[in-house]
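These notes open a run of structures that come right after.
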Structure I
């Protein structure tokens with residue numbers, strides 16, 4: 001029997017966007033350059049603290065009332081583990097020898113028991129338009145896939161999961177007349193109709209690639225592969 005491969009949500013997403021980068025990251029520990037999104041982390045933490053307040057008293061957050069969502073923040077003894085980047089919620093397949101997991105931002109529970117999976121994002125744009133962003137940028141589609149992978153994980157762990165999931169987007173206002181050492185946000189709660197039917201196949205495909213000796217060619221649309229290719233061409237000229 002082959003060795004169990006431990007996969008994160010981000011590893012599977014990397015496989016979907018560029019199998020070569022997935023192999024470089026997972027097998028050779030060569031990661032693309034990235035910057036820490038410290039403002040996003042701060043917004044995440046503050047948002048979680050606020051939802052935890054309403055979770056403790058089991059009342060709907062004002063956003064739920066504003067958007068007509070009949071739910072309260074979900075209470076569970078494993079919530080902190082599910083929200084931890086180093087643990088998350090996981091599922092292990094004996095049949096396909098993988099251990100897959102990811103860390104959620106928050107979970108809400110509807111009156112009928114369905115769990116609504118939430119992910120928190122922060123940005124700063126003059127004219128925030130989710131519909132335009134989703135159709136124009138691949139990263140926005142990746143956000144939807146992220147939620148669908150989380151939904152799949154909760155289903156595999158025996159939970160009843162709602163079809164819809166939400167992106168809670170905080171858009172920083174950068175054209176205010178006075179700063180006063182305070183950053184203000186517009187809040188956008190974006191409902192996404194999700195499907196988890198594709199998830200396990202892509203997890204298995206990722207695991208099979210990482211078990212193989214296959215080293216994929218650079219993806220045509222991968223910005224990192226294209227950057228390295230152009231840099232290499234420049235260096236040899």
Structure II
């Protein structure tokens with residue numbers, strides 16, 4: 001995010017990972033607080049014309065509000081009127097990061113009306129940054145994450161949804177944020193946590209996190225020794 005913000009003027013930036021169901025997770029933001037993120041994730045992402053799900057079957061790596069549709073049409077969308085404008089945002093350009101053909105993450109950038117529309121040269125710079133960030137994600141972030149999920153899955157027999165819950169818990173999220181992040185109701189979350197506790201052999205979230213972190217750390221140490 002700092003790389004992109006150093007290249008072009010922005011009002012706010014948000015970075016998300018996406019699960020296979022195109023749900024947003026793992027939010028990090030600049031000039032975007034948790035309240036705005038929660039509101040977007042709980043409701044407004046469904047209305048966002050630039051949401052990654054709308055481009056999952058394309059090869060798009062960068063979409064922009066002032067090139068995807070006429071600005072007048074953009075301003076008439078419910079997303080603009082109910083989410084963007086009340087928060088001082090006017091223009092948006094989103095960068096997608098793919099692994100094979102699937103979108104695995106997105107960087108959402110927004111601008112106030114005063115900053116104006118994204119210019120062709122700025123979009124060119126963003127496309128250049130996309131290649132670097134996507135390479136880094138696929139070479140540095142994804143392999144360890146996939147290996148860790150496979151290790152925990154094989155050791156404890158967790159389902160993919162239980163692994164999603166475990167990852168969210170290990171990120172330090174509250175139950176409320178976990179529900180919003182994973183798009184599930186609290187009783188469903190509690191059921192998943194109960195099943196995870198039983199499989200791992202722990203009595204609560206804190207013990208679960210401590211156990212998994214310790215095992216992954218021991219695993220990494222063994223791999224370094226080997």
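Each reported figure results from applying straightforward, stated rules to the coordinates on display, with no laboratory input. Keep in mind it's a predicted model, so treat the numbers as computed, not measured. Cβ atoms are built from the backbone, for glycine too; each structure is taken alone.
Quick notes
- Of the structures I, II, the one that 0.55 was derived from, the read-out being FRET efficiency 1/(1 + (r/R0)^6) of positions 61 and 133 (r between Cβ atoms, R0 = 25 Å, to 0.05): I
- Here distance in nm of label points 7 Å out along Cα→Cβ at positions 109 and 197 was derived from just one of the structures I, II, and that gives 4.5; the source is II.
- For distance in nm of label points 7 Å out along Cα→Cβ at positions 29 and 93 computed as 2.8, the structure of I, II it came from: I
- Parent structure of the calculated result 9.4, given that mean projected area of the Cα convex hull in nm², for residues 37-156 alone is the read-out and I, II the choices: I
- Origin of the value 9.4, where mean projected area of the Cα convex hull in nm², for residues 101-204 alone was derived from one of I, II: II
- Computed -15000 for helix-only ellipticity at 222 nm (-39500 (n - 2.57) for each DSSP H run of 4 or more, over all residues; to 500) - originating structure among I, II: II
- Among I, II, structure where mean count of other Cβ atoms within 10 Å over residues 5-12 as derived comes to 16.5: II
- Comparison of I, II - label where distance in nm of label points 7 Å out along Cα→Cβ at positions 117 and 141 is highest: II
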